[in-house]
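Values quoted throughout were computed directly from the atomic coordinates according to the rules given, and no laboratory measurement underlies them. Just so it is clear, the model here is predicted, and its values are computed rather than measured. Cβ atoms are built from the backbone, for glycine too; each structure is taken alone.
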Structure P
Amino acid sequence: MSIDEHERLMRTNQENWDARTPVHVASRFYGLDQTLDPARWFAPFEWDDLGDIGGRDVLHLQCHLGTETIAFAQRGARTVGLDFSAASVAAARAVADRAGLDVTYVRANVYDAPEALGQQCFDVVYTGKGALCYLPDLPLWARTVSRLLRPGGRLYVVEFHPLLNALGPKPAPGEGPELLLRHDYLGGRGPVHRDATYTYTDGPAVEGVRDSYEWMHGIDEVVNAVTEAGMTIRRLRECDELPWPRWPQMVRTPSDWWRLPEPRIPLLFSLLATR
């Protein structure tokens, strides 16, 4: 697929995220009308991997509403969030203002981040859950991240496991509770078109662009992109928990997250790398 076609599909995604943002702001899923609790989106191992970020420069790519971004500011980091959706950036700024936190938000495509950020470099670049599937070119993403990191800086990815993406997103009408493979685990076959009339949160239909495109990326693709961009992988984890119950049969865990009672399969993975 050509670069022009990638850009066209990403523009469609941008318009869809602009349209879904008001639904997400009003949703119970994010709970922005309640006491803000960004820590609930983080597994304990994430903070173990990141260590003390107080006084560090942290960049959160594809930050959407900033519900995770502000957790870094709460821990004393100089924090920047970046997203390609103007509606998301506006909402994220409002969330940070209500929380009384100093967070800078920038609207830009990930691939344009170095220029949009004035060539600023960071101690940590973080990419959270549900982000990489919206990027068609992971080698370019990894090279971009490397440009954004200071020497010795860390990339930290905490992402839905490709197996989770292959199982979803939801049962087809008339099917039972069994989890079935519906999509490729591995990438390389082009974008997957999604009907995004309704998003992953509660709430009404999206008013606006209802098409969305995702790219499947296996863990090998992520690892190879990072290493080929000159970064060194320090840790790779697989986790069988999610911060919300994606399927009705999931049970709450001692960490207040959710897992499948059976089978025990990876639902998240994390990757820590250094430049």
Structure Q
Amino acid sequence: MRYCFIGLLLASFSAPALADPKLDALVAAYPDTLASYTDSELVWKDGTRMPLGSAVERPFTEMLDHATIRDQFAIPYPLATAPFQPPGTNVDPGRIRNEAFFLKMYGDCRKGQVLSNLREIAWLPRHGGGTVRATAINGVADRLAKVSEELDALPADLIRYLVPMSGIYNCRPIAQTNRLSVHAFGAAIDINAKFGNYWLWSKGASGAIVWRNQIPQKIVEIFERHGFIWGGRWYHFDSLHFEYRPELIALAKQGRPND
């Protein structure tokens, strides 16, 4: 009886009082590395515990610069609609990232911890796309190989958006910030920069951001089907950018019976 009581007591410290669909999706998306969560912590399979942060909504710039794990879900990611619609002000689903989470997951490129996990894959081999290197952690490289296979079968008029591609791994910060880019983890890809639009280059006379995009929906849908979100869905858009965030795709699919 005494041992049953101890077991129940320990369980009360390790399990959340109420299930959280967002955190459920996070743990399910990374089964090799994440174990569970409590009301206040994310539990990794190696025993590491990371604070989740408050569930109280915070100002956008505060979340962007000092994101908690919970903040990463503050803005829901929308799946493809036709035609694409310009996002509302500061609607940047997936752009809010807790850097400690990504460093723990993929390693710190500044310390040489990412290179050993990069795996080379063929990029649109039927169209001379060459090879690229993506992280093997969480099967990102395998997922990207499947994306490449589907993209390689698209009509010829769509290949120009994809070949040449503009890079995956790059140990660098995001432009005008000290925050590491997802490229620094080998988990993001930029397609042909010739057709890319970026928010810093797209401001009107008043200084307001003017949303622009040239990337066809068919390409976006293929990436999203394999767990990659698209930077064209951000108010601060980066339309040639895709990054592996399967938890956000999974949440977007909830409530869609045809998916």
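Once distance in nm of label points 7 Å out along Cα→Cβ at positions 194 and 210 is calculated for all of P, Q, which comes out largest? Going through P, Q one by one, distance in nm of label points 7 Å out along Cα→Cβ at positions 194 and 210 peaks for structure Q. Distance in nm of label points 7 Å out along Cα→Cβ at positions 98 and 114 computed as 2.0: which structure among P, Q? Matching structure: Q. Cα Rg over 2.2 N^0.38 Å computed as 1.07: which structure among P, Q? Of the options listed, only Q reproduces it. Could you tell me which structure in P, Q was used to calculate distance in nm of label points 7 Å out along Cα→Cβ at positions 58 and 242 as 3.2? Derived from the structure labelled Q.
So log10 I(q)/I(0) by the Debye sum over Cα atoms at q = 0.10, 0.18, 0.24 Å⁻¹, for residues 106-201 alone, computed for just one structure, reads -0.28, -0.85, -1.22; which one of P, Q is that? Considering all the candidates, the number was obtained from Q.
Name the one structure among P, Q that FRET efficiency 1/(1 + (r/R0)^6) of positions 66 and 130 (r between Cβ atoms, R0 = 35 Å, to 0.05) of 0.35 was derived from. Answer for the origin of the read-out: Q.
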